[in-house]
Structure 1
Amino acid sequence: MTSSYPYLLKPLNLGIITLKNRVLMGSMHTGLEDSADGFPRLAAFFRERAQGQVGLMVTGGIAPNPEGRLGLGGTGLNAESFKTGHALITNAVHAEGGVILMQLLHGGRYSRHQGLVAPSALKSPINPLTPRALTASEVESSIEDFARTAAQAQDFGYAGVEIMGSEGYLIHEFFSPRTNLREDDWGGNFDNRARFAVEIVRRIRQRCGKNFIIMYRMSMIELVENSNPWEEVVALAKAIEGAGANLINSGIGWHESRVPTIAGMVPRGAFTWATQRMMGEVKIPLIASNRINNPEQAETIIAGGFADMVSMARPFLADSDFVLKAMENRADEINTCIACNQACLDRIFDAKIASCMVNPRACNELEMNVHEAAFPKRIAVVGAGPGGLACATTAAQRGYKVTLFEAADRIGGQFNMAMVVPGKEDYAETIRYFGRQIEILGIEVFLNRQASAADLVDGHYDEVILATGVSPRLPGIPGIEHPMVLSYVDVLWHRKEVGKKVAIIGAGGVGFDVAEYLAHSASIGTSANAELEQFLREWGIDRFYRIPGALEPERQPMKSSRTIFLLQRKDSRHGASLGKTKGWAIRAALLKRGVQMIGSVDYQRIDDEGLHLRVGNQEQLLEVDNVIVCAGQTSSKELYEELKLAGTTAHLIGGAAKASELDAERAIEEGTRLALAI
């Protein structure tokens with residue numbers, strides 16, 4: 001079979017080993033590393049990705065010493081006590097012909113425990129704790145800890161290590177003048193600041209020998225003030241190569257940067273130009289990363305000389321068979337990562353086990369095994385939103401005969417609205433994925449069909465799943481029926497015309513989506529290049545690296561052509577319910593576009609003059625063209641009650657079960673779990 005991706009799937013010879021393709025599954029901390037039953041679950045997780053033919057994999061970060069742990073329960077190694085657990089992982093990967101590295105990560109001033117250390121006693125803006133500066137002897141000991149841990153990884157069966165030298169962790173802190181104020185041999189000029197990183201690579205090579213992969217991750221652009229100039233970034237890469245590294249992986253920015261680097265608003269491949277700048281400066285392969293999520297894009301990056309490999313992390317949460325499907329020219333069957341961050345990064349920041357919104361089996365492979373049903377049932381699923389689609393396709397994979405009813409003229413439910421919001425265009429990929437699964441699995445679909453109890457209780461179905469979703473809730477504001485009032489469905493689904501002055505009632509996720517949709521100029525997304533240039537300009541990124549760190553000193557505001565008021569009754573910060581890893585960026589983007597966020601609002605009435613409200617003790621009139629209601633949802637259980645009375649086995653999932661803030665993550669997981677259980 002001729003591959004559609006010859007560059008992506010071409011083997012890469014590292015001298016000591018030949019990787020089967022140019023795909024790296026980048027490091028992801030899943031939370032399983034710190035879980036009591038984590039090792040067997042991690043073994044199953046990595047086994048599936050090895051079966052999926054990924055060329056190279058990396059574990060979540062492992063601290064080389066107690067000070068380097070990211071939190072009190074942070075992952076580290078304690079002599080031989082972890083050998084059995086790690087052997088489960090490496091043996092599982094080797095059995096499938098895979099190659100896996102252990103990532104060595106010292107948290108530095110990002111660590112969240114009282115023993116945190118750094119090159120200098122400078123507090124990070126994203127951590128309330130202040131680190132203690134390492135003594136010179138402790139710096140030497142830390143280097144030895146890295147080498148010792150790498151040797152343990154080798155003993156545990158790992159093919160090598162990735163050294164985390166980017167994004168503001170300890171090694172990067174030593175290299176950067178932003179965080180290294182030392183006046184000894186480990187600070188000051190370039191050679192001294194680079195010495196910590198170079199010595200770690202050199203000693204690992206010395207300790208582990210020539211047949212051990214050393215991959216170094218460095219920030220190609222730093223996106224913070226007081227950073228290294230490009231010439232020093234290149235010099236570090238050359239020094240790392242000279243010390244014995246086999247590969248250099250691209251990190252982007254610092255975690256404390258004001259620039260988003262992985263959220264959905266970031267254009268696909270937005271930072272590959274940074275890796276391209278390094279191409280030719282070193283002889284070892286370079287890896288591009290960040291917002292790469294489909295094989296066509298990855299192929300273009302390698303074919304175009306932007307990098308020798310591509311790193312994708314979250315796409316392998318979404319689909320463990322990503323590479324295998326590309327090899328077999330089945331890219332249309334890939335379950336694409338939509339960069340929502342909800343079930344992965346946001347869960348990790350809440351100290352929970354990571355998974356994936358569009359694939360809840362991720363990190364739950366042992367528990368959520370898709371097994372063939374002993375007795376094939378006839379299943380009816382009512383509602384083809386994300387939860388209904390997940391339930392229908394999972395049931396069909398088990399051998400059930402599934403019929404899907406949808407009242408609208410298309411599948412996808414609320415995702416049809418999400419996909420029109422700038423930064424959420426990839427939600428269309430989930431609809432595409434489920435549509436293709438429906439074809440492959442032979443699911444019978446009735447569109448434009450409002451299923452009734454009569455359709456479902458005539459003996460045709462053994463079980464009925466109601467995934468009918470939610471409807472917008474209209475708050476009891478006098479004048480709520482005024483013609484200027486629209487719901488979010490009117491705006492995002494029916495695309496009704498909206499005026500130049502708009503008040504949005506409700507500042508939850510839906511309210512922010514509507515604000516984002518209305519605040520963007522019509523030109524956004526007209527082409528990939530235009531979208532990228534607008535993103536770089538809006539966030540103040542200098543792609544020519546004329547400024548150290550590639551960050552412009554001032555952002556250039558991109559004001560919306562509309563006047564938008566985003567209102568809420570609460571007195572808390574707007575968007576408090578948005579995910580931790582991208583909520584700040586969404587708020588910042590809207591504020592830059594001039595969206596006015598007002599809290600503690602008491603809605604008085606709506607009339608021809610506009611929206612009357614009270615903020616505190618002050619009465620205000622917003623003379624707007626439209627009021628858009630994003631004030632929650634309701635659902636009906638009438639059909640469910642009818643089915644129960646008729647003796648039909650029925651289940652509720654998603655919004656049909658709980659009409660709270662739209663929650664596709666919950667709906668998809670509930671649909672999947674139910675299909676595995678019935």
Structure 2
Amino acid sequence: MVENATGRPENRATQTIVLNEGTPQSKRQELLSYFHQTFDQYEQLFSSLACNQAWFEKAIPLRHPLIFYYGHTAAFFINKLITAKLLNDRVDPYIESTVAVGVDEMSWDDLDEKNYRWPSVKEVHDYRCKVRSVVAGFIQTIPMELPITWESPAWVVLMGIEHERIHLETSSVLIRQLPVDYVRPHDDWPRCPDTGWAPHNQLVDIPGQVLRLGKDYDDPLYGWDNEYGRLEVDVAPFKASEYLVSNQEYKTFVDAGGYDTESWWSDEGWAWTTFSKARHPEFWIPCGDSFRYRTMLEEIDMPWNWPVDVNCHEAQAFCRWKSAVTGKQIQLPSEAEWYCLRSAIDTDQPWWEKAPGNINLEYWASSCPVDRFRHGGLCDIIGNVWQWTTTPMDSFEGFRVHPCYDDFSTPTFDGRHNLIKGGSWISTGNYAIKDSRYAFRRHFYQHAGFRYVESDATTSGFDNPYESDASVAQYLAFHFGQSYFGVPNFPKACADICQEFSNDLPGTRALDLGCSVGRTSFELARKFHHVDGIDFSARFIAAATQLQEQGKIRYQVTTEGELGGYLTTDLADIGLDDIDISRIRFSQGDACNLKDLYNDYDLVFAGNLIDRLNNPALFLGMIHQRMRPGGILVITSPYTWLETYTPKENWLGGIRENGEPIDTYTGLQRALGRHFKEIAPPVDLPFVIRETARKYQHSVAQCTIWRKISSD
């Protein structure tokens with residue numbers, strides 16, 4: 001065991017925390033140690049970068065440079081503690097806005113690098129040191145009760161820890177995709193020295209089982225939202241490959257013209273391989289008539305007996321080719337079939353004494369031979385590389401989102417993300433437990449490979465036929481559905497007011513804050529050449545983006561109880577097909593901590609936003625900085641102040657001051673008077689939100705209109 005720069009012993013084989021054992025005092029110390037180990041290990045990963053350029057050059061076009069990820073995991077702690085109202089003050093607002101979102105290959109990510117001024121490595125390192133101090137102090141002072149539950153302050157800390165362990169792995173993939181001269185071999189990240197020829201693979205009989213997938217909310221291990229709930233599956237007997245597919249076995253597919261034969265690929269997979277011009281796996285390096293191999297930090301002679309690293313499209317194409325060659329029904333296993341294999345291992349991290357596979361960084365910082373870890377008739381049931389499945393990501397019955405991270409899983413419930421199971425050599429923490437459920441786009445590279453099965457099981461290849469998230473569906477109906485009780489469409493009415501009072505402006509740039517699913521943004525694009533639609537919820541942004549990209553979206557609405565129906569929003573049907581939708585950029589963001597790129601607006605619209613902010617005065621005090629001289633600010637709100645969203649001391653109105661009543665309109669005048677002039681009397685705007693066929697929210701927002709008069 002070695003000591004790191006902080007003087008604390010570094011243990012590579014860290015274990016995730018058991019939530020219901022020990023005493024509050026011992027659990028506090030365990031949580032603190034787990035936090036420091038995680039923070040140290042993440043720092044240690046980035047010590048493998050060999051030059052400053054490695055921090056700022058993108059490894060792949062659709063993801064940020066590594067400087068983003070170095071800061072992102074620290075900022076996550078602060079952002080989530082603030083979201084949970086467990087922390088009041090930011091550590092560095094600029095860094096926390098710059099590295100807050102834009103992590104995964106989601107269509108709403110703004111990855112135009114001209115919009116980013118990245119902080120220096122030293123600035124981010126200093127920031128991480130400050131965050132370490134803040135979080136460590138928080139752990140030492142929070143109430144600690146056992147078991148730790150979703151509602152515990154310690155859960156939010158664990159959320160940050162396990163989130164950083166996710167990025168320990170995803171950042172290692174990006175490091176592996178950098179030019180090799182940007183990295184250096186490192187004693188703390190040793191690769192497996194054993195290479196050779198691969199064993200012959202064969203199919204092994206696997207008995208069927210009746211399984212219950214999903215875990216209970218009182219499970220003793222931390223989990224992400226998608227792990228909870230229940231799904232019962234009756235798995236028929238099948239056969240599974242003895243080994244993960246090795247580089248040598250996959251080479252037979254490449255040699256058979258695997259990347260040239262369209263019939264072996266799905267339509268999506270063939271489109272990907274055509275666009276990417278892929279001719280071989282990502283980490284194979286052509287060398288004469290053969291290949292070399294890229295580990296995280298080195299190029300080495302091809303380890304033919306290590307598992308191949310491929311994306312889901314490549315794995316599926318191999319299976320179709322294998323079916324054609326053998327005449328058998330060869331495919332990837334389903335999630336349930338993988339659990340049948342997993343039953344051969346009767347332990348789980350954190351209870352094992354030594355990992356029963358190349359996982360949890362207990363052996364090497366690379367893959368190893370596919371025949372090294374055997375359990376019964378199969379090798380590498382867990383570890384070495386993740387195993388792609390046929391199962392699209394979806395929730396179990398009983399799923400609910402955690403209020404501090406409502407967009408962890410839901411953006412992946414789109415039919416375009418497949419589950420991976422089993423973990424890789426660098427999977428630690430929650431990544432290494434049996435019940436972990438992670439999914440990536442099928443073109444995505446992780447330390448992932450596959451084993452194949454002979455099976456008649458079929459998996460629904462849905463393409464998210466309807467939006468079933470109740471809140472998103474409700475707002476889709478509110479924005480794009482029918483009107484009720486003679487009340488006009490509220491988002492459109494707001495856009496009409498915005499356009500009326502900005503007629504004398506150039507119409508260059510508009511900002512729709514709290515845009516929800518986007519109707520006002522679409523309407524504003526009739527006048528403004530560029531519209532930024534920003535919402536805190538990635539679920540809302542995902543729906544708005546789907547409408548922008550596809551022109552329509554289907555969703556489910558409730559009639560009563562478990563009954564419901566399906567609706568379709570089509571932009572053409574509501575007269576929005578004549579606008580230039582490329583003018584709109586939807587993105588996730590925090591109205592109180594906007595990135596620098598959101599500025600120079602002729603119009604800012606804050607629709608029903610201020611009474612849902614933690615600190616509305618902070619927002620109102622800075623919004624003038626984002627606007628051009630003479631710009632128009634339009635604010636609507638029903639002034640429904642709730643301590644759930646806004647601490648009472650931050651309410652703008654609905655309070656008594658020195659015994660006298662103060663309404664929110666007065667509070668707005670106070671907050672905006674220095675930089676804005678009110679240019680029209682307030683108007684009332686009614687709106688109706690449908691909950692069920694017989695229940696509606698009928699509210700009235702007040703709309704105030706302001707012109708910017710000062711820039712200081």
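Given 21.8, 72 as the derived value for Rg and Dmax of the Cα atoms in Å, for residues 376-615 alone, which of the supplied structures 1, 2 does it correspond to? Each step should come with its number before you reach the end.
Numbers: 1: 21.8, 72; 2: 21.3, 77.
Working through the options, I get structure 1.
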message: When FRET efficiency 1/(1 + (r/R0)^6) of positions 216 and 472 (r between Cβ atoms, R0 = 41 Å, to 0.05) is computed for each of 1, 2, which one produces 0.20?
response: 1
field: For FRET efficiency 1/(1 + (r/R0)^6) of positions 200 and 432 (r between Cβ atoms, R0 = 30 Å, to 0.05) computed as 0.10, the structure of 1, 2 it came from
entry: 1
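Comparing FRET efficiency 1/(1 + (r/R0)^6) of positions 264 and 496 (r between Cβ atoms, R0 = 30 Å, to 0.05) across 1, 2, which structure shows the greatest value?
On the way: 1: 0.75; 2: 0.05.
Largest calculated value belongs to 1.
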statement: When mean count of other Cβ atoms within 10 Å over residues 144-151 is calculated for structures 1, 2, the one with the largest value is 1
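Compute distance in nm of label points 7 Å out along Cα→Cβ at positions 40 and 120 for each of 1, 2 and report the one that scores greatest.
Details: 1: 5.0; 2: 2.8.
Going through 1, 2 one by one, distance in nm of label points 7 Å out along Cα→Cβ at positions 40 and 120 peaks for structure 1.
Bear in mind these aren't lab numbers, they're just calculated from the coordinates by the rules spelled out. Bear in mind the structure is a predicted one, so any value in this text is a computation, not a measurement. Cβ atoms are built from the backbone, for glycine too; each structure is taken alone.
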